[in-house]
Each structure stands twice: as C-alpha cells, then as structure tokens.
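Multiple structures are listed underneath, in structure tokens.
Every number here is computed from the coordinates shown, using simple stated rules; none is lab data. These numbers come from a predicted model, not from an experiment. Cβ atoms are built from the backbone, for glycine too; each structure is taken alone.
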Structure 1
Amino acid sequence: MESTIIDLKSRRSIRQFKAEPIDPEKLKKIVEAGTWAPSGMGRQSAKMVVIQNAEVIRRLSRLNASFMPGFDGDPFYGATTVIVVLADRSVSTYVEDGSLVLGNLLNAAHAVGVGSCWIHRAREEFDSEEGRALLREWGIEGDYAGIGHCILGVPASGNQPEAKPRKAGYVTYVK
C-alpha cells in the first residue's frame, strides 16, 4: 500500500520522449488501470481510444495545436502513444468520470515506468467537425465529449522534473 503513496508523490509530467514504442504489456496494464477508475454511480461513462498509429497521432496533434493560436510545435511532445479519453455527455458526472480515468492512466504509467502527461483541448477537438469526423472513423457513436489526452512514451532522459513545493493552506481540517 505504501508503494501507491510513493508513486502518487513521485509522478511527474514528462514532455520529452524517445522515438520508440512502449512495451505492450505495460500499455495493457495502464489501460486496464483506466477501466478501474471510479465513476458516478458506477455508470462508467468514459471511453478510451488508444492510438499508436504515427499518422493518426500527427493528425490529432495538428488538430490539438490548432486550438493554441501562435503555437507551432507538437502538443504531444513526440509521444508514441496517445490515449484519448472521452465521456458520454448524457451522464451527469461525465467530466469527473473521464478525469478519474485520466488520473488512473497517469499514475499507472508511472508505476510501470512509462512517462506520461495530461494534454488538454480534447473538448475543443471533439466538438469540432474534424474531431467528430475522427470519432466516426473510429466507429464511436453517441454524444461524447473530449475530456483529455494521456500521452505515453519512453522518457527521453533519466531526469525527472522536480516537484513544486505544496502550497500553503492546501488543506483545511474541520473537526
């Protein structure tokens, strides 16, 4: 149990990756952890799309970057795997459900030695016509909202960013 706390405290967002795929067994464990995320009333409104096709990742990266005026880089930092987390808008807790899936993915990735980072703008992407077209191409029907992307890869270096100090007043106890 203590190892879970250590993992939670030591995980950092990784933004530099080697151009090599992650181990399939590790990916399987990460994705499975996502399926075990808590959800409102156990409805499991989230859906994950695991992308390892380089051309699809480039297409998604360009779409994501289009929502950042003046940005001309890769918002996925060269990650070889992108997990898009969507959630069914008809469920009142869809944002929370998808966010919990993303949290599980990020923490599981760290636990198995894979670098990860949450990338935003999925809502804008999948509310756009191009994003809705991607969902149709992937065979996803229904009213799904983009919650976020979990980018995964082999970290480019052994250096991990330092944690920022925890802010004062982060917790208030009421007894």
Structure 2
Amino acid sequence: MGGEGGTCDGACAVAVWVLQELVLVANVGDAKCVLARLPDKPPAGSAAPAKPKALVLTKEHTALLERQRIEKAGGTVVDGRLAGRIQIARSFGDAAFKKLGCSSSPDVTAFPLTGRDCFLLLGCDGFWGVFGAQEAVDTAQALLAEGQAPKAVTNRLLNIAIREKRCKDNCSVLLVRFGA
C-alpha cells in the first residue's frame, strides 16, 4: 500500500477455516460472521421443522467499543471515531492510524462443528447495515429450503440489500453451507 498513485486506506475482513470438525472464525473491523444453528430440541407441539437461530461469531471493532485499548495506546476517540476520523478500531492498512491505536490483530473464535450447524453467512458492514443477523439467516434458510443453490441465495440476499433495502455502502456476502 502507499507509494506513487497508491493508497493508504485500510480494509476490514472476516475469514473462516473449517478443519475437519473444528471451525475457526477471525475478523478485523466491522465485517461479521453469523452461524445458522438448529435448536437442541424442536419447538414443543410444533409439526413444522425447527428454524435455525442466528449466532453472531465475531466482535465488532469500532472506536467506541475499543476506546480503552485505543487510549492506552496513546490515541483518542472523538465523536465515536478514532482520532475523530475513522469509525473502526481494527483494520488492515490505515497505516497513519496504527500509532494512534488502530490495530490489525484479529479476534478469533473457535467452535466444534455439530450436526445442528446449517451454514455461515460472512458479510461486510454494508450488508449487515441493512440486514439483521436473524433476518439474514431466515431469508437464506427459506431460499435454501426452496432448493436454491448457495450462489443463487447470495445473489438474492445482495439484491434485497441493494435494491429493496437501498444499501448505499459496499455490500458483499458469502454463504458456507455444511452437510448437504
């Protein structure tokens, strides 16, 4: 990054590694990963199949949430932004903000994959800015239940986010399906 004609901007990321029965999720910034997991027991007295619940697996790294770490590193949080400029407190790049407390260290979550785990949704802040975690899981699950392929599901989610919900930010989503 940087140099002639280059940029010094930063980027956020979320990554997943599936190692046999172990799932690792890492994130930097405001990209998010949500797990769709079926409940332990089906709802009592219900003939309908159980719906997966949304479990957010990542931590959001905003300047407000990480104020203490930023101030300990010598930076400031002004109007909810690191040095009054950027909202996120962790990113790749953003070199000018590293000495002010911006970090590129990810949070990592690990969990054992179970038969109740249906899929993961990984998305950037634009996608999660217009979709709630449970709403995204419900929409994806309904499309998968109709027989839609994962690529068709993500295309539909993006269409809803951009055209119907009028997302004006960057917008990306990835579906990782387990089992079937």
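Among 1, 2, considering only mean count of other Cβ atoms within 10 Å over residues 65-72, which has the greatest calculated value? Before the final figure, lay out the partial values.
On the way: 1: 10.8; 2: 15.4.
Largest one: structure 2.
Figure out for me which of the structures 1, 2 the number 7.0 belongs to, where mean projected area of the Cα convex hull in nm², for residues 41-144 alone was derived from the coordinates. Let's see the in-between values first.
On the way: 1: 7.0; 2: 9.2.
Derived from 1, not from the others.
Which structure, out of 1, 2, was relative contact order in percent (Cα under 8 Å, 6 or more apart) calculated from, if the result is 24? Could the numbers behind the result be given before it?
Values: 1: 33; 2: 24.
Clearly, the read-out refers to 2.
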Structure responsible for 1.6, with distance in nm of label points 7 Å out along Cα→Cβ at positions 105 and 153 calculated and labels 1, 2 on offer: 1
Value 0.95, calculated as FRET efficiency 1/(1 + (r/R0)^6) of positions 9 and 73 (r between Cβ atoms, R0 = 35 Å, to 0.05), assigned to which of 1, 2: 2
Label whose coordinates, when helix-only ellipticity at 222 nm (-39500 (n - 2.57) for each DSSP H run of 4 or more, over all residues; to 500) is calculated, return -5500 (choices 1, 2): 2
Highest-scoring label, criterion being mean count of other Cβ atoms within 10 Å over residues 121-128, among 1, 2: 2
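Thinking of 1, 2, which structure, once P(r) over Cα pairs in 10 Å bins from 0, in percent is computed, gives back 10, 35, 36, 16, 3, 0? Spell out each step's value before the answer.
Numbers: 1: 10, 35, 36, 16, 3, 0; 2: 9, 31, 31, 19, 7, 1, 0.
It must be structure 1, since only it matches.
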